[in-house]
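Peer 1: Each structure below appears as structure tokens.
Just so you know, all these numbers are worked out from the coordinates, no wet-lab data involved. Only a predicted model underlies this, so the values are computations on that prediction, with no experimental measurement involved. Cβ atoms are built from the backbone, for glycine too; each structure is taken alone.
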Structure I
Amino acid sequence: MLNKLAVPWYITTFFKLISPFIDPVTKDKMVFNQDLRNYVPPSQLDKAYGGDADFEYDHSIYWPALDQLCRDRRAMYYKRWVEGGQQIGEYEAYLRGGDQAPLKDEVPL
């Protein structure tokens with residue numbers, strides 16, 4: 001099977017030319033054209049790249065779902081901002097639902 005993500009020949013040639021000048025530890029880290037199944041489970045890898053997934057994008061299904069997800073997250077973000085006292089410069093970690101306390105709960109220095 002031809003790897004569609006293969007590195008072009010001129011890049012491979014370039015690295016072969018400069019590899020004698022590269023530290024051996026660094027050179028061992030330079031690996032090209034690996035099988036994607038070593039890094040992505042075949043069930044999640046598209047068939048075009050050697051996997052089992054046969055995904056077909058349908059805009060009429062996925063776009064409304066993404067749009068609703070964005071609306072829900074925006075509403076949650078705004079609700080937390082209002083609950084936090086509508087402070088300009090509020091912590092992003094608080095607004096996104098993390099463990100960070102809002103600015104209004106901090107003790108002034």
Structure II
Amino acid sequence: MALLNRATLYVLKNEQTNRLIVITAYEHEEEIPPQLADQLATIDKLYPRLRIDFIAVRGTFGPELIERLSRRLKVPKNYMFIGTPSDAFPHRVSDLGGVRLII
């Protein structure tokens with residue numbers, strides 16, 4: 001919850017938008033964090049200037065999924081953010097088409 005709140009505060013302070021879409025990618029439905037939707041709904045209520053939506057997408061997170069989401073949501077990739085990937089992440093951030101990091 002604290003990380004989601006920090007990301008929201010970053011967007012409010014640094015971006016010119018009134019909408020934040022949080023997306024999680026999963027292979028199996030049980031991988032979706034069960035509390036995530038409720039936590040985002042709470043944060044959405046805390047910041048009425050910003051509409052927060054949550055989308056769970058079946059697939060493997062990587063360049064192909066980012067491209068698909070960019071087209072589907074009509075959001076340029078350089079308007080997208082990701083959390084800092086782990087050392088096990090199989091892609092370089094530069095391969096993600098301009099997606100920015102929130103640390």
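Peer 1: Here volume of the Cα convex hull per residue in Å³ has been calculated and equals 106, so which of I, II was it run on? Walk me through the intermediate numbers first.
Peer 2: Details: I: 248; II: 106.
It must be structure II, since only it matches.
Peer 1: The value 2.6 for distance in nm of label points 7 Å out along Cα→Cβ at positions 18 and 50 was derived from one model only; which of I, II is it? Numbers along the way, then the final one.
Peer 2: Numbers: I: 2.6; II: 1.5.
It traces back to I.
Peer 1: Same structure, new question: Computing FRET efficiency 1/(1 + (r/R0)^6) of positions 66 and 90 (r between Cβ atoms, R0 = 30 Å, to 0.05) gives 1.00 for which of I, II? Kindly include the intermediate steps, with their values, before the conclusion.
Peer 2: Details: I: 0.70; II: 1.00.
So the calculation was done on II.
Peer 1: Of the structures labelled I, II, which one yields -12500 when helix-only ellipticity at 222 nm (-39500 (n - 2.57) for each DSSP H run of 4 or more, over all residues; to 500) is computed from its coordinates?
Peer 2: Numbers: I: -12500; II: -10500.
So the calculation was done on I.
Peer 1: Let me ask something additional. Between structures I, II, where is relative contact order in percent (Cα under 8 Å, 6 or more apart) highest?
Peer 2: Numbers: I: 14; II: 24.
Top value of relative contact order in percent (Cα under 8 Å, 6 or more apart) goes to structure II.
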